1. Out of 1, 2, which structure matches -12000 when helix-only ellipticity at 222 nm (-39500 (n - 2.57) for each DSSP H run of 4 or more, over all residues; to 500) is calculated?
2. Out of 1, 2, which structure matches 57 when percent of Cα pairs over 14 Å apart, for residues 98-145 alone is calculated?
3. When mean projected area of the Cα convex hull in nm² is compared over structures 1, 2, which one is greatest?
4. Rank structures 1, 2 by FRET efficiency 1/(1 + (r/R0)^6) of positions 194 and 234 (r between Cβ atoms, R0 = 35 Å, to 0.05) and report only the one at the top, that is, the highest.
5. Out of 1, 2, which structure matches 27 when relative contact order in percent (Cα under 8 Å, 6 or more apart) is calculated?
Structure 1
Amino acid sequence: MSAGSDPGSPAAVLQRPHRTRVQVFVDWVRSRRPANSWPALLGLAGFAAMLVLQQLIEPGTQRLLTAVFMFVALAQAWNLIGGYTGYASFGQVAFFGLGAYTVAVLMNNYHVSFWLAMPVAILAGVLFAVLIGVPLLRLRGHYFAIATLGAAEGLREVVNNLTPITGGGLGITIPTFGDQVPTPYFGKPGFYLAFLVLAAASVAVCALLARSRFGYAMVAVNEDQEAAGAVGINTTLVKVVAFAVSAAIVACAGALYAFQQIEFYPTDVFDASFTVLMVIMVMIGGSGTIAGPLAGAVGLELLSQFLRVNLGAYNQLIFGAIIVVVVVFFPQGVVNYFREALRSREFSVLGNVRRYRL
């Protein structure tokens, strides 16, 4: 079932007679407004639970959950541009690496405090997103995906060749100990809190955007860009802003990751597997939702760590096989599957496969 076949979608309502296109789009926006605030209360409860849990778990488990929080933020960021707006970016790692190197260069070369370097890193990610987004977001489908991948690879080569500034292939080290350090090292408890706040902020930002008029404009661009433009939506602005907000979250994650790692190389922070994991987590959980990337990031990162600890050399093979099985049986994402199943009272997995003609 395609998105456009939904009778309540923006593309469908635009075809209804006797009403202006602007009015039907406004009515659709109003009809999608949330009727209660229980998701926000549930999110606050989860945030409070994670704060309490920190006092009860060992440092090793704190580091594991820190990685989970980071991928929650990354998945939510990718979902903005890939899930809601419908532009599958394969170059998100560019913003991650840019945020990491901006912080590292400022702290190592100029002895700038992390708390001043991090906003600069976020700004750098946003500016780079706007710079490449204006021309690249005119492309669609796999052309856009390949172009963003090329932009990420190009940025990695630039960083790799700026040896006097970035250290190039020799890597870069952030000073974290001693009397002259710009900012004392956070340690495992500090990074746990930092990434928890980032994850919570990313979920909150994405939820607010998704339920705003701008969020509905993103969905309209995803479903039918021409129709969205016909009702007065500035589609170029919507795409660029979504791309920039996504980049800001990813750059912030990269900045924190760089400080956590202390020493790293271009291949570490411009690793395409970061983008691949973002995409997989969103697709497994359910794109175009808030709960989907959250569930996908938490589930897949915990599963990956469990398999790595318990299955040794076979962990990647089994992890990949599990992903294939989930994609085959739940092509719309696990969260979307259960949402549709609860609404239709149809829980047959094979029926779900047939519905999507796989």
Structure 2
Amino acid sequence: MNKPFRIAVLPGDGIGNDVTSAAVEVLRAVESRLGGERYETREFSVGAEEYLRSGDPLPEATFKEIEAYDAILLGAMGLPGVRWPDGVEMTPQLDLRERLDLYCGLRPVYLYHENDSPLRNKAAGSIDLLLIRESTEGLFFTRKQKLQPGAGYAEDTLRITEHGAERVIRSGFRAAQSRRKKLTLVDKANVLPSMAYFRSVFDRIAPEYPDIETERVYVDAAALFLLRRPESFDVLVTENMFGDILSDLAAGLVGGMGIAPSADIGDKYAVFQPAHGSAPDIAGKGIANPAATILSAAMMLEWRGDADSRKGAEAIHRAVRQVFSDPKARTPDMGGKLTTREMTDLIIGALSL
């Protein structure tokens, strides 16, 4: 029998427990119905709640154990009232990206039903894009620098390296090859030297992919075009902070963060998580939307890449599309009344392998 797929589960904070448990249930349903793939899961305590318990949101011993797993499924991390002395929230999910060198941030955006979009006349499936965010440098590069007491200013450094730009841009081209063969570079090359450099790396690589249509769009224009003509985009590749902002904007076009999955992928490790936050105000109430985490689990199976995993991922995607084809099947974040339990049961019930 094949070795099990070992998944480290990091529920984190707030609604993280609610949504990760739902995703694991869906994986178990896929496992039982498919028959070939086995999933071995183990939970680890990481996040603001762990900081309150132990004084460290990502204990070193825990990190070492996590490294031994095949993939990481993460819920949500951070609590507004739990901060470092300099005022910023604890973000062990960013520590994982940087320490595991997860440079390729994937943020897929898909419109399941026309009622979910605030835009007029957008049919189901008309918005179908993949935003790729460089996740290890950019404007996040100096996020851990300390502000000196009494300082009259604060500054952050936007760092773009040739190595960092090249590998995420190539990821963008490869993703476009498997989709509709169009790649959009999003930058601010007209103002920032770092972004002009990012564009120069893109321009150097582009001729290696003659089958891919390319365009270059400034980030402010990209925000406008996402609202005016989102269906014109296929794959977008951009810097860390720009990707952080635009991925939330894009999620708002299709129903919100509750259906916004994500993955952060490196050459060896990968983390899969919903793009939403910990929402402590609804934690434990049983009304959190599990769809983003369930879709992130499907991305995890796609990344694993063997035949059984791909089959399982396709089954999850089909089930979610079937459930969301009914505009009444929504949790409160999307204007519906379903509980986390009810939404999870609907998706499991729609699984067909």
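1. 2
2. 1
3. On the way: 1: 19.8; 2: 18.4.
For this comparison of mean projected area of the Cα convex hull in nm², the top structure is 1.
4. Numbers: 1: 0.50; 2: 0.90.
Across 1, 2, FRET efficiency 1/(1 + (r/R0)^6) of positions 194 and 234 (r between Cβ atoms, R0 = 35 Å, to 0.05) peaks for 2.
5. Values: 1: 27; 2: 22.
Here the read-out was taken from 1.
Any read-out appearing in this document is the output of simple, stated calculations on the displayed coordinates, not a laboratory observation. Bear in mind that the values here come from a model prediction, so they are computed numbers and not experimental data. Cβ atoms are built from the backbone, for glycine too; each structure is taken alone.
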